[in-house]
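Peer 1: Input: structures, listed below.
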Structure I
């Protein structure tokens, strides 16, 4: 099959995520863990622009954390373009530029977001019209969090997080994200989880009905009472300084606080936009984080925001 599109460039916007419930089961024989992972997409975004370019995949990046982003074949955006091209039997001739605004290695699925955005951008650029379920299957091959980055909104992820069930959300939730210096390796955090739970019976992962009901009704106080992350003890073990960040945010008025995913970004659920600004200011003044970002959820998944018309 050959590419039929003649677009000159396509830009896709894709959101970060926060895990409002990350329940982790014991290690499986394949090294993964079964999860009950309740995702919420939040209004911090990367943008990935795909432009036709001969000679295979090339990746560039701009933004505050750009030096931390790999530009070789390990980048999930590059892998996504190569996987989509292989699926359709075409050459992966594309330049991908990532405008990076999601924290890098921060537990907010920034790399996964770029993979999902690159898939959608290349599919549009190359005029492939790949069915949605096939795009989601390609996402799952790329990584556990990539399918949700394409979907957005809210969803329960099971298996290793890639099997998604969309969830209803009854209103907007307001967040502050405290970005730490440096990153945390997701495999290292899971390895520490295994170390901390060695010799104990790890229960099967579940998403509590109370949490799902809090999302459905849009009740931030009820949601705050149900937030939980089974990876948080492991992240705090590897980065003890995060405890001070969590305490600062709750002292400043956050309804609840938790490590986002595998960290080291910490997430603070707040009552309203005014509380978000107050908590963000307190976090910045405390010196316990590099920066603080205000966001809302749920947010739309990967979406084309710029695509020139086809040339005749």
Structure II
């Protein structure tokens, strides 16, 4: 039987600039993504009907119906090419679930690339990215990987140069945060304020291009962090613990609740991770480096 497996990375937002709410309810973003080496794998095999299964940490939290982004990706590609999405999608989770690291988006991009390879649709990169954008704002970056600036809702990507390896520590919180709720809190906190148009930081882009962790630490930012902290004040304790342990900087990753800490090198990352595990301020801790490649076929017929 034909089998295709795709490996796809997590992401951290090193900058997330958020504009005012648009009439359609979305926000314009300047979103600087960096893919990091925590991966899910999506394996696709032919089946009598569409089916989704999942294994790995927190797999019980992953929906297995047609609303799963991996299932939606298979359906979208099948509809475009006039076929039925009769596949078994098996997700091996290693990206934290509901952690603000684009695990669901990664699964969508992985399933899309895997189904394209399994069915031999011959879809162009532009077609795949178009489907990704229809699935969600973070899905195109999960396909592309590396580092990129996302504008619009974050789905319009420009690849960025990265001049070195950046080492990260990720602290997973004891409960989740709803992305829509965080954006609503952002709007509440911003009420009556003059919100500037979101733009990428020149200093941050230069730091990425130079591979300079100190310069990157000085330039990272997340406009959603005050909203995340308002809804989940305990995250401030985790941020303080990581910075006390020697992180160059710490921030909420995307809409949270995962917190991300930049370390000077791999050894420093391990020391920070051990301190965070001992701090009692988070549920679990992972280390990873970036940039990492985007969705990649690792086995195919």
Structure III
């Protein structure tokens, strides 16, 4: 799962004195941070080091990622005039992405590189709220009360997200993942009406690139069917829904990704192994399975525990 490197001492040392968005714009740093968990853990794929705010920063949105807080906008966007300040993203806006991926593909060899982007609802929430939000009240107020403004906002963000993913694939990414982290704040009815059309459009546009497409959200147990309906090849499942239950909620032929609770890694190894066994057993019902955490690695996680987990899953799933 993304953020795999942030619990590593080598990551923290490299990031000392370097702001997140600055790190995401330096090809040498992008490549090194992407490779750190691959070297340490021996995972089967690398996750491109970036941030969902990178494409918005690249088109000129005045934002910063504040330590301990998250993305913060200088001016929230809550009307049509604000929405229309969001221009389209172009490959030339992201030369450091293409350069970093080109180098990584050569270094990784046969190991896949997974690119990613933020989903349109999550990006919209940050823009409308002005930063992280527990209740997304301004976002929902816009979605409910100004549907035309909401539609234009989502159309623009979907196009930006699509281009960000296309740039990564063109540079050599082997798969892409769409993170709509906050979409679990919506009811199924609201998701279907106000988000699904845009997410479906993104996945449909990606279908011609011939790379696996993964979709993930947090707290989306009630939305798994709709996330799958959007058209990905793989649906990520957080730790709240057992994988054998998730199988019953996604579309036929959809593989699953997940879903060990990241907090489990703070328990004794015997507990971690038992939980991993349970996930692997339940995953037998799925069309395919990518073993993973149910969300990002927590910053204080012991790297040794993750090393042991990766080795254990490899042993259990060796063919």
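FYI, it's all coordinate maths here, none of it is from the lab. Values in this document were obtained by computation on a predicted structure and should not be read as measured data. Cβ atoms are built from the backbone, for glycine too; each structure is taken alone.
Peer 1: Among I, II, III, considering only FRET efficiency 1/(1 + (r/R0)^6) of positions 152 and 192 (r between Cβ atoms, R0 = 30 Å, to 0.05), which has the greatest calculated value?
Peer 2: Details: I: 0.50; II: 0.75; III: 0.95.
Result for FRET efficiency 1/(1 + (r/R0)^6) of positions 152 and 192 (r between Cβ atoms, R0 = 30 Å, to 0.05) over I, II, III: largest is III.
Peer 1: Next question, about the same structure. When FRET efficiency 1/(1 + (r/R0)^6) of positions 48 and 208 (r between Cβ atoms, R0 = 35 Å, to 0.05) is computed for each of I, II, III, which one produces 0.15?
Peer 2: II
Peer 1: On mean count of other Cβ atoms within 10 Å over residues 40-47, which of the structures labelled I, II, III is highest? Don't skip to the end; give the middle numbers.
Peer 2: Numbers: I: 24.1; II: 21.0; III: 17.9.
Largest value of mean count of other Cβ atoms within 10 Å over residues 40-47: I.
Peer 1: For distance in nm of label points 7 Å out along Cα→Cβ at positions 24 and 264, which of the structures I, II, III scores highest? Could you put the intermediate results ahead of the total?
Peer 2: Values: I: 1.7; II: 4.6; III: 2.9.
Result for distance in nm of label points 7 Å out along Cα→Cβ at positions 24 and 264 over I, II, III: largest is II.
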